[in-house]
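Before anything else, here is the set of structures, which you'll find just below.
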Structure I
Amino acid sequence: MIAKQPRLFDTELEKPVDNQEWGTFKDSLRAPIHNWFTYPAGFSYKAVESSLKTNGITEGQVIYDPFMGSGTTNLVAKKLAINSYGVEAHPFVFRITRTKMNWEIGRTEIALALKEIETQVKKRKGNFNGHDLHAYLTGEFPELVLKCYEKRTLLDLLFIRNSILEGKFSQEAKDIFFVGLTSILRQVSTAATGWPYIAPKKQKTTSIDKNALVEFTRQINKMVNDIEAMVDDANPNYRNSSHKIFNADSRYTQELIPSASADHVFTSPPYLNNFDYADRTRLELYFWGEAKNWGDISENVRTKLITSATTQILRDDPKYDLSEGLQESCPDVYGFLKEAVAQLGEIRLTRGGKKSYDHLVSGYFNDMFLIISEVYRVLKNNTTAVFVLGDSAPYGVHIPTDDLIGKIGLGAGFADYKIDVLRARGEKWKDNPLRHDVKLRESIVTLIKG
């Protein structure tokens with residue numbers, strides 16, 4: 001049993017739920033299609049299934065995920081013939097989800113296209129003799145990518161990539177190959193590239209003898225088998241369900257999702273833990289040529305995401321002032337945050353890194369107020385919105401995110417909220433002398449629309 005934490009508000013906590021792994025990706029790593037891309041911010045598909053069952057959401061109804069990520073909520077919905085909406089701001093991750101949601105592509109089409117890719121790769125390798133391998137790769141990739149692979153492995157990956165991009169295949173087939181190649185990039189790297197960090201100086205000897213083309217072919221065949229397994233296990237009426245997913249900003253969905261159109265919301269927003277979601281896909285973005293440096297990642301991805309990392313913040317940007325909307329709708333939350341932000345602003349000046357945790361906190365809750373307001377608009381009456389999230393303690397200042405999200409929900413119009421504690425967090429860092437001693441938790445916050 002997890003002890004109750006010091007709390008800002010009076011709402012009574014429910015007892016911890018049985019499955020403490022719902023906020024992690026562990027279950028999904030073993031599930032067909034879900035495991036195609038090991039997104040570092042994923043959660044358990046079993047949590048979605050449980051929430052749908054608990055809230056009586058059945059075939060033909062509608063679920064919405066404003067932080068769609070790699071598509072866990074929407075995949076579960078499709079399998080159960082439940083309609084869905086999803087919004088994801090990260091363009092690279094959105095493409096992953098779009099591919100995972102396409103179960104209509106056939107084995108024959110993929111087999112023929114895969115054979116063509118294999119032929120092209122062998123042809124390109126045969127024509128490459130005599131080239132300066134180092135100079136050739138240096139002209140194609142940033143230094144980080146060069147450090148993560150054996151040269152011959154990287155050359156094979158490059159030939160596979162170019163064969164996909166230049167192949168005369170359907171867009172659906174190209175998407176499958178895009179995800180398949182993306183999913184093996186960290187598997188065949190000889191550097192420590194396990195999620196979420198990349199450490200080129202740490203060698204991973206288990207990948208030295210891996211053949212990129214063999215691994216790619218194996219992965220594509222697995223993906224086709226996964227689709228067939230999912231279809232066989234799905235509600236037969238899944239083909240009649242509708243799934244509208246958008247690479248967009250969940251703060252502003254008025255033109256994408258009708259009001260009072262959803263029967264349930266299940267989502268997991270970014271935790272307030274300074275996790276840079278744009279940077280976590282840096283290896284993949286660099287490999288595919290969608291970014292070449294930090295500036296490209298900022299322009300193409302980082303600026304599109306809600307505030308969740310200090311790397312997004314410019315100190316003189318007025319958008320990091322606590323918003324008037326938050327003040328008017330949630331005065332108690334605003335008051336607490338104003339004090340916390342001021343405290344963080346003072347502490348940062350005494351720390352070597354001078355991290356902008358003050359702006360991080362204000363920007364995060366400004367954004368969450370807008371998103372929760374949109375969730376309220378999208379939901380029908382007598383429904384619920386479920387948020388899986390964790391609290392935080394930047395510079396040792398406790399920010400009880402679950403309480404705050406619940407209170408923001410009340411300010412946005414929800415009738416009530418409840419909190420279920422999933423698990424304690426931060427235990428593995430308890431011996432770090434630089435770490436704060438605030439006990440953190442991961443929770444499920446349920447907002448109730450009357």
Structure II
Amino acid sequence: MLFKELIQDVPEYKRFFTVSEMDERSKALAEKYPDRVKIHCAGYSRKGEPIYVLQIGKGKHNALLFGCPHPNEPIGAMMLDALSELLAKDDPRLRDLDYTWYLIKVIDIDGTKLNEKWFADSSSIRKYAENFYRPAGYQQVEWTFPIEYKTLKFEKPLPETQVLMDLIREKKPIFMYSLHNSGFGGVYYYVSKDLGQGLFKDFQELPGLFKLPLNLGEPEAPFLKKLEPAIFQLFGMKEEYDYMEKHLPEGVDPATIIRAGTSSDDYASSVADTFSLVCEMPYYYDARVDDQTLLPETRQHYLKESLSHSKSRYEAMKQIYDLVAGEIKDKDSGFYHAIANYLETMPGSLQATENWIETDETLKKPASVAEMFDNTYATRFYESLSLGILRRFIDENIGLGGNKDILEKAKKKADELFEATIEFLEKNLRYHAIPIKDLVCVQMLAGLNTMAVLQQKE
């Protein structure tokens with residue numbers, strides 16, 4: 001594996017930087033290294049915030065790397081901050097990479113600012129969930145690239161997405177790194193294709209350098225194509241549509257459930273010969289996430305339990321929302337869109353999941369501890385995040401002058417659900433927060449090793 005010696009130069013971060021801090025650091029870097037670093041505003045967010053692009057070096061190949069494609073995922077922004085420092089200094093260990101680098105530390109600025117309350121201390125699940133925000137699919141930068149497929153037609157990219165589209169069309173990068181991270185679990189990867197040359201082996205060994213696990217439990221979606229353990233084929237919205245079409249009841253249009261566009265990789269593949277990488281990183285670790293010990297119960301058994309709980313959670317959240325539906329003061333709010341979209345699309349999604357569980361014969365094999373863990377505990381972790389958004393949504397409307405008695409009643413119910421979920425997690429998880437430096441290093445080394453292999457193939 002290449003570039004391991006860079007690890008020593010990555011700072012021991014104690015917190016995540018805010019958007020303003022990232023911008024100031026980028027501007028300072030351009031001022032300090034004017035011959036190597038250029039900075040320009042490539043566009044503006046929905047709320048009018050400038051989106052800055054750092055251009056570093058003058059290599060033969062173009063590379064586009066962007067952080068916070070989902071605003072609750074700042075690990076990549078921190079990685080780009082560390083990498084930009086190394087590149088600006090013209091670090092000799094990176095000179096063999098013949099690239100012009102285009103770096104956007106934070107692409108979803110508005111959403112990221114709604115997460116900043118937990119950036120200073122992400123040591124506990126409670127602190128993370130209380131201040132969490134993730135937008136509805138049709139407001140996610142990663143999933144608002146244009147697509148027309150069967151009944152699905154999405155042609156309204158966000159201004160932030162348009163910035164990426166313009167860069168991809170103009171620069172035609174041979175490498176693109178959409179810097180995502182999960183919340184709980186292990187490390188896993190998505191790639192456009194298999195480049196060979198031992199890259200997958202490097203991917204699988206890389207987390208072990210930092211005593212991190214691979215994610216060997218449930219994949220993010222049932223339709224993913226697994227290339228190797230913890231390594232998957234990248235996908236666009238066509239794959240999700242086909243899965244929904246197969247498993248939804250007859251007559252239900254998948255487009256009414258999806259309500260979003262396609263991915264950055266899908267778009268890039270349509271306008272350039274771009275290889276994309278995604279390296280998903282967790283904030284929190286429990287030793288069971290990669291335990292392959294087989295259990296007496298089947299994977300189907302644990303999936304059914306998880307589905308049953310998801311149905312109950314949906315009904316509870318809907319009841320709370322119905323209480324406050326007449327008191328919503330701002331329907332342009334990101335919190336409103338996130339909750340409303342969840343309630344509108346979840347029934348169809350649950351139907352499709354139920355049909356998949358009932359009809360997929362491969363699910364009748366014994367479950368591993370890792371698969372049990374994902375279905376029993378990781379799903380509850382993500383439930384806490386949905387409840388965190390619901391609480392913030394209600395608080396927002398209290399602050400905007402809604403009927404206080406109604407809203408306070410709903411808030412009490414949401415608080416009780418949230419507390420019960422957090423108490424369950426704190427009782428049953430044996431977790432710790434992973435050092436930010438370790439997360440940054442894994443993403444950095446995964447990207448650099450991929451770029452080295454890709455460059456050899458040109």
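Every number in this text was worked out from the coordinates using simple rules, so none of it is lab data. Just so you know, these numbers come straight off a predicted model, no measurement behind them. Cβ atoms are built from the backbone, for glycine too; each structure is taken alone.
To test your reading of the models, identify which of I, II gives 0.96 for Cα Rg over 2.2 N^0.38 Å when calculated. Checking each candidate, the match is II.
Match the computed value 0.20 of FRET efficiency 1/(1 + (r/R0)^6) of positions 180 and 348 (r between Cβ atoms, R0 = 35 Å, to 0.05) to one of the structures I, II, and report its label.
Numbers: I: 0.20; II: 0.90.
Clearly, the read-out refers to I.
Which structure, out of I, II, was mean count of other Cβ atoms within 10 Å over residues 204-211 calculated from, if the result is 15.9? It traces back to II.
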